[in-house]
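Next up: some structures, all given as structure tokens.
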Structure 1
Amino acid sequence: MEHMDLVIKHGTVATASGASVTDIGIDGGRIVQLGGIMSATREIDAEGMFVLPGGVDAHVHLSSPRTGPGIHSWTDDFEIGSRAALAGGVTTVGNMSFPRKGEQMAEGLRRDIDDAQANSLADFFQHPVLLDPDETAMAQIPELAASGHPSIKIFLSFKRFDRNVDGFLRAMRIAADVGSVVLLHCEDAALMGCCGELVREAGLTEHRHYPETRPVVAERIATERAVGFCEISGAATYIVHLSSQAALDTCRGGRARGLPLYVETRPIYLHLERSRFDEPDGAKYAGAPPLREEQDRDALWAGVADGTVSTVATDHAPWTLEQKLDPSLGPAELRQGMAELETSMPMLWSLGVARHRISLARFVEVTSSNPAKLFGMYPQKGCIAPGSDADLVVLDPTETRVIDGADMHSASGYSPYDGWEITGWPKFTISRGDIVAEGSSVEGAPGRGLLVPRRPFERP
């Protein structure tokens, strides 16, 4: 009998195909055995708990697109954000890599890889952001894909998109040819600009009017265009942080036609709705897109359950509460983003699986196996099988905590869910065989995280 580094015993091992009580043997950072007789230097008794694949959050912001710290920078960097991720059961993060002024995608990517290699505790991958579809950028898309970075992000919400729409569509055709996934932020810049002007002209200065500056129609129209771009270019298209029933229905139609179209939503759109902006500190809920109505929230839960929504990712981009509530900002200028890496998986478990809104299998798919497959990391990530990285979460379905963002790892100092009672939290988080978190206590040195090699897109 081979002696291993770690054995997890008596836990209910959950995968996208089912669940059973099985022991897991881990050695050299990988899973080496499922079931049977095994012994190890350390054992975890997981009786009464679930053993899940480590979370793969495909959408985080842990490197600022701006230079240097200050009031216009997000609070969390790779060290802080990856600690929050591990505490919440997320073992791999996908960061948005912005080139700075005068840079091309490859330069911004190299800087952010160096940053993550020096500071991240969790494994990571990067999505280069395409801001200007010039000839140099076009040439870099196949080069980046060949070197293990087969994804690019494009913002339909930036005015530069419509000024260069022919170039962006050409970029999607190139991405299709080389197996690069195209992530699209779907809000129409012109419509949002017009709506912001209408709000200002009407003298509406309170933060509760924020949703009126980024209405559902702006998301729906941009999503319709994105589906058209997907259909014509053939590129695997990943709609980020979808928030509304109207946009979801658009994607459902495209998927029904067999398009390689995938939908991501965020925890805030599953757990919160527009009336939150009526609260005195409602500006703290600002995200892009804004919170929608109750029927939108219900439609997204249905989409997670029926498979129309492929992934749940955080878009983790937190600010301090003081920054979010800055009184100098009008409705159209609110700072967007919040901390969710530490709460995303527990809340989806507590409010989804435990309440029978989604199955255990769907939980595994949207938090781990689907993003790993879509972004070329499966079965190294997102899978509990011999040969896979030993990225695992031992989740206690009976542990109840009251969320208090001030006591969590993010430097934002608050959570949009402060005071919520949530049941089902990670007891242990394991990354490549290392126990990196026990409860909310995170161990490990900055720089232990590795860049995950990725393959070109293959349709799941």
Structure 2
Amino acid sequence: MINREAKVLIIGGGTAGYACAMECGKHGLETILVEKEPALGGTGFRSGCLPVKFLLDQLKLTRKVEMTGRKLAVDEGALFQKCQQYMAETSQRMERKLKENGVQLLLGNGKFLDADTYQVDLPDDSHQIRAEKIVLATGTSPGYPEPIRPDGNKLLTHREAVMLNRIPESLLVLGGEVEGLEFASLFSELGSRVTVLEMMPTFLEGMDEDLKQPLFDRLLKNGVILKSGCKVAEAETLPEGVKVRTESGETYLGEKAIVAMSRKPNFPKGLQELGIEIKENRIFINRQCQTSLAHMYAIGDINGRMEMAHTAGQQGLFLGRHLALNQSIPWEYDALPRAMFTIPENAGAGKQEKELMAEKTSYRKGIAYWKDTWRGGVQPWSEGHIKVLVSDEGVLLGVWMTGLDIGEQVSFLGMMVQQKMKVSDIEKHLMVHPTLSEGILQAIGNIQ
């Protein structure tokens, strides 16, 4: 048994934990990060968000080439193999950067012995760590009812789906929100016959029709079957694949199935015995990410605040500064930028038309199509549009768009909406010519 002490102990090496550890190390806090998996990264960097985007990025390149009138073959096996290699390199880079910042890393399963002591079991020994501050950044895992328990072979989660060595001829996607539709987009582009089963009456209920319809058109063109109002009751693995039965009695068969339904918390072993406050199956925190135990904090998906990789990373960054410098943590999520990395993508910040109408907020809008911008006009793959929503006084309420690679433009739009910029202020700022960013000026010019 090895006894260790630290100023900060961070449990979880995904997006939130990594960002927090980097910031703590940067400011000279003696920091230990514990990760239960054999490699760093979590869902954000290693087994979900980033690898799916890597795979989709490669396919977008081939689609762009095809739209110029040429053909580019995709080596599917090599594509997924390259993805695994890239994710391994990402984990190694994270580990290297942590060490450069003076963060100590332990890879192994652990448990709380008491509120101040966490034990990590390694192959050669166990470490008991006592820390002044403890940060919980353990994230979430795929959630599912017991009759739909994944087996990792035919009934998959995102973890196995990004590591396939062969594209299934047919695929069932259980869940039709962002994660499910990203997988539907990915595998249908690769030639799988995809069926998406969504329990809600409509897909992407909160999204404006003009934003999601181009995605649906593309999925339908790829032969994807979209079934809404279809609640899955059970899934059974068979020699030939997976059979799914819905509550209404319908059955569906696929070579493989991906569960993309909900998320469940990864509570560290022994945590709940400490009496920490939990609400709605997430760790309850205050505005400084502090839990009901004063020396313990929770960041990322485990605290239930937004549950997005970019909010997790920001919480980690600012909690590190809070622990080192006693700075307050900002919670400016009113204009949260978001993106869905399908083909085509959807992205934006602020309010959508559906929200404004539900609130009975008066607004005006302007739309510009990418093909009508100077840069888009010379790109054969230009498709989709940008939409600007403003108040009667000209204050920016929301900016939303659909098209290829438009997720790259959305981050600074959140800042514009958060700062309540007026369109007259935006027009005073130069947009580099020729770039797609000029589209926002054309949309502003088209406001009616």
Working back from 22 (relative contact order in percent (Cα under 8 Å, 6 or more apart), computed), options 1, 2, answer is structure 1
Volume of the Cα convex hull per residue in Å³ gets 128 when computed on, of labels 1, 2, structure 1
With distance in nm of label points 7 Å out along Cα→Cβ at positions 201 and 433 computed for every candidate in 1, 2, 4.9 is reproduced by structure 2
Working back from 1.8 (distance in nm of label points 7 Å out along Cα→Cβ at positions 265 and 393, computed), options 1, 2, answer is structure 1
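Laboratory data are not the source of any read-out in this text; all were calculated from the coordinates shown. Predicted model, so just to flag it, every value in this text is computed and none were measured. Cβ atoms are built from the backbone, for glycine too; each structure is taken alone.
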